[in-house]
1. Can you spot which of 1, 2 the value 26.0 was calculated from, given it is mean count of other Cβ atoms within 10 Å over residues 59-66?
2. As an exercise: distance in nm of label points 7 Å out along Cα→Cβ at positions 107 and 187, calculated from one structure in 1, 2, equals 2.2. Which structure is it?
3. In terms of relative contact order in percent (Cα under 8 Å, 6 or more apart), which of structures 1, 2 is highest?
4. Any idea which of 1, 2 comes out highest on distance in nm of label points 7 Å out along Cα→Cβ at positions 43 and 147?
5. With mean count of other Cβ atoms within 10 Å over residues 83-90 derived from the coordinates and found to be 14.2, which of 1, 2 does the value describe?
6. Using distance in nm of label points 7 Å out along Cα→Cβ at positions 283 and 315 as the calculated read-out, with 3.8 as its value, let me know the right label among 1, 2.
7. Match the computed value -12000 of helix-only ellipticity at 222 nm (-39500 (n - 2.57) for each DSSP H run of 4 or more, over all residues; to 500) to one of the structures 1, 2, and report its label.
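What follows draws every value from the coordinates through simple rules; no lab data is involved. Computed from a prediction, not measured in an experiment: that's the story for all the values here. Cβ atoms are built from the backbone, for glycine too; each structure is taken alone.
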Structure 1
Amino acid sequence: MGHPAHSFSLFAPTPSDAASRHRIVQVITPSRYSGAERVLARLVPRLEARGHALHSICSRHSPAIAEFRMAGLAIEPAAIGGKANLLAPQVLQRFAHRYRTDFFHTHLSSASWWAGWLEKFGGTPSLGHVHGFTSAIWHRSQKHLVAVSQAVKMHLVEQGIQGDRITVIHNAVDPTDIQPQRLPARVREELGAGPKTPVIGCFAHLSPKKGWADLFRAIPIVLRSFPQAQFWCVGAGPLRETLLAEADREGFVQQLRMTGFRRDVADLMRAVDVVALPSHREPLGLVYVEAGLLCRPVIGCTTGGAPEVIEHNGNGLLVPPKAPQALAAAMMTLLDNRRHAEALGRRGRERARSDYSWPGYLDQLETVYARFA
């Protein structure tokens, strides 16, 4: 269960003995389709190819359900959303009985909160997958946790979770996950950019923590040296009107492309020159790895999990958070020295393929799963 039959051709089955196979219910409670959701959609068919029996459930009425199904994931809506939903543990236990579940693998705080309560009172155990900087209270009752970066693990440890209860596994991604369908020239033409137009792309939810205010303060600085540059802002969120108003006020709205949510992110990402995500505290930054697979140099901040992905002057550049001048200087450096930018992009591809592969990720995850055997 999980994906249509054609999906399995992407992944070679891995032999394993029956004792190492598990019956797992993947549980997620999303408010939108973003990083954690993409990880789940990519994870399920690969676990199935290794012989595990997977069922996926999502909080009822979540806008992510349609996107999961577009991605090929068969996901079942369930009344498990909300921190005040006292019936959620009972709903989860019914799924555990229905599918003879060995354990839950939970994603996001509400899923982990209710699975933890169920576990605390003798129900099905759960593994909590921590995709961001969140309160440890949502995970205190779970048997074990997976953190997407050392930075996320340390954030949990600082809140009192014992370190030996947390395993760090960086998110995986490979070329089958992010496959452009159109030539860059076609994408640039669609968005009004020529073949030699300098283009900076930022791919993120339009929320303050992603550093959009810093990017918009940096844009006028860049435009003084690169007046033809464009800035593609790919994502939806509450800051859209505020950002558009600032761009209009500062006189660079014509250089801006606010695309909203796009399913063709791979096409857009391959068509830009640089990917910049100046998030103030990115948990890991899957976008940096995806950009690397497409040979694009990246710019991130020196905080959170970004330095675990970005090697400064190796596959990208790191700047302090909330530092528009430094961010502008980094963007101009890569636009001005295309040979250096291309070298960083090539190194990003090498690192993405070697350090963030699915086989290594799945080996680590199955080691954690063995705790529930």
Structure 2
Amino acid sequence: MKAALLEAFGQPLRIADVTDPALGTGEVIVDVAIAPVLSYAHEILSGARNYALQLPIVPGGGAIGRVRALGPDATSLAIGDWVLTDPTVRSRDNPLAPDIELQGITAPTPGAQRLHAYFHDGSWAEQIRVPTENASALGPLSPAEATQWIAMGRLLVPFGGLLAGALQPGEIVVVNGATGPFGSAGVMVGLALGARAVLATGRNERALGELARRLGPRVIPVVMRGDEAADRARIVAAAPGPIDCVLDLLPPTASPAQVRTALLAVRPGGRVVLMGGVGMQGGEPLALPYPWLMRNNITLRGQWMYPPSAIPRLVGLLRAGLVDLAQLAVTTFPLDRANDAVAYAAAHAGPFELTAICP
């Protein structure tokens, strides 16, 4: 089969003929129809993000495609079914604290490296092999719908955060870092889950205004100007009531002060979920006031990715039309233009833009 191969950090991808994946017990092989390209994929491939990858590797996290081959433990899937391949691969022998790799993206712990050595290659290829539990049925799709549904990879991340934050219908939520790809998706998912209001924070006033224009009056944009206390006061003043939940999705380039700005705006008894990249490139730690956390009964949680159960739940939201995928423009590239796709994704990282490769 053909695949995009990264042989050394900082080098262009090479389109190569590689060996087809071989099916083992507990695995599924999928013919890839479309695979997303992260806006920061260029930082992964250059080595700038220092992600732990064993080279050479076929990059790419997740895909939508059709089942090509099944192991004997698959009892619901059938050959030809449309599936989402989830890149979040978990070890199976420790359900309380599994090691986790993101297939084709990173394997940050020694245990994850062992997973990565086997479930090694990602989705920028004609086929991908995944654990059976990582092939999630989507139901019938047309090719055009499959292109739209590639947004699932972006939506699932903040969906996992809002599930961790136990967001309830009628509550008020802050999405901190709402103008980025995952932050804007968090605004869409918060609305789909029935939030009374989603306060969208960010520094790009134009992008925040576009979020509100496209997604409706329940989106309340709040521009961050860099003064922690003043920005927090603006968040609280803009909210139509006490803030129940804060979801932070700020990128590695943001500062801990930008996290605190929104975090400390939550009401007593409120919940905060951290999903961003702050601190991953060094810098000062996130300093939080112990007495405030304790006396206000604040729930503070870190969340990496999403539970497996989030995938069928998101499928239900999409089938119900509660997330308007028509708002998202997907630009596709053939596999032999994978390098162009990576460059395009970096230059078009806006809230309503996605880039994908179609092998």
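1. Numbers: 1: 16.2; 2: 26.0.
The value was obtained from structure 2.
2. Working: 1: 2.2; 2: 3.8.
Traced to structure 1.
3. Values: 1: 13; 2: 18.
Once relative contact order in percent (Cα under 8 Å, 6 or more apart) is tallied for 1, 2, the winner is 2.
4. Details: 1: 1.7; 2: 2.9.
Evaluating distance in nm of label points 7 Å out along Cα→Cβ at positions 43 and 147 on every structure, the highest lands on 2.
5. Computed on structure 1.
6. Working: 1: 1.9; 2: 3.8.
Only structure 2 yields this read-out.
7. Values: 1: -12000; 2: -8000.
Label of the originating structure: 1.
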